[in-house]
Structure P
């Protein structure tokens, strides 16, 4: 029995590493709350894995500094947000919005900041 002890230890380390990685991703995706003002350029629904299980809304934007950014719109249990489809329906291409977002953009992991709430619509300045 003693010769299999190292297998148990290796398995334990792997399980703990996976759990730590999951916790880190959970914290990163629900931290860094910001208020941003962006122009919506385009939006699309993306399915990955099984379409009926895994999908999210991607919102392609330009921020106040002219930087292109991609935000996601998914439900978030830590923020008690369960209306991602409603938010997606309200966002219109060509319109500028002030949004509350959380999380970080992590390109290597295809992680995006998540839209939690539409704070307001920014009306265009007509030069008056």
Structure Q
């Protein structure tokens, strides 16, 4: 099964690519994987369930980046977050995983960092 990224996710990814393109080389956020993901999302190319799982993993690990000193300046962490679809991408991934992989999602909820991501997004940690 594959999932087409919604327009809000595509917009965030395009914004991330644009900010990265405008930044000097030393101030560019994102890895090659993040740029590839952004290109996929920006073009609204379907993503697999495994990719959606990788996306939610990224958001969970990098939520702390929002507290970084360069976040308000649209620094590297800000750019990278958008490359993965930003908050709309995280919300979209949660919706898919709750529906399509409920057992996986239940396991995901066991991690405090993962529950923190849901709180940040204004989503409940309800199971199924």
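Listing for the model above:
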item: Computed 2.9 for distance in nm of label points 7 Å out along Cα→Cβ at positions 8 and 112 - originating structure among P, Q; result: Q
item: Given 7.3 for mean projected area of the Cα convex hull in nm², calculated: source structure among P, Q; result: Q
item: Entry that produces -19500 once helix-only ellipticity at 222 nm (-39500 (n - 2.57) for each DSSP H run of 4 or more, over all residues; to 500) is calculated, selected from P, Q; result: Q
item: Structure (P, Q) behind the derived value 25 of relative contact order in percent (Cα under 8 Å, 6 or more apart); result: P
item: For 2.3 (distance in nm of label points 7 Å out along Cα→Cβ at positions 16 and 104, calculated) the corresponding structure among P, Q; result: P
item: At a computed 14.6 (mean count of other Cβ atoms within 10 Å over residues 32-39), which of P, Q; result: P
item: Per distance in nm of label points 7 Å out along Cα→Cβ at positions 48 and 80, the highest-valued of structures P, Q; result: P
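Here, each number is a calculation from the coordinates, and none is a lab measurement. This one's a predicted model, so the numbers in the text were calculated from it and none came from an experiment. Cβ atoms are built from the backbone, for glycine too; each structure is taken alone.
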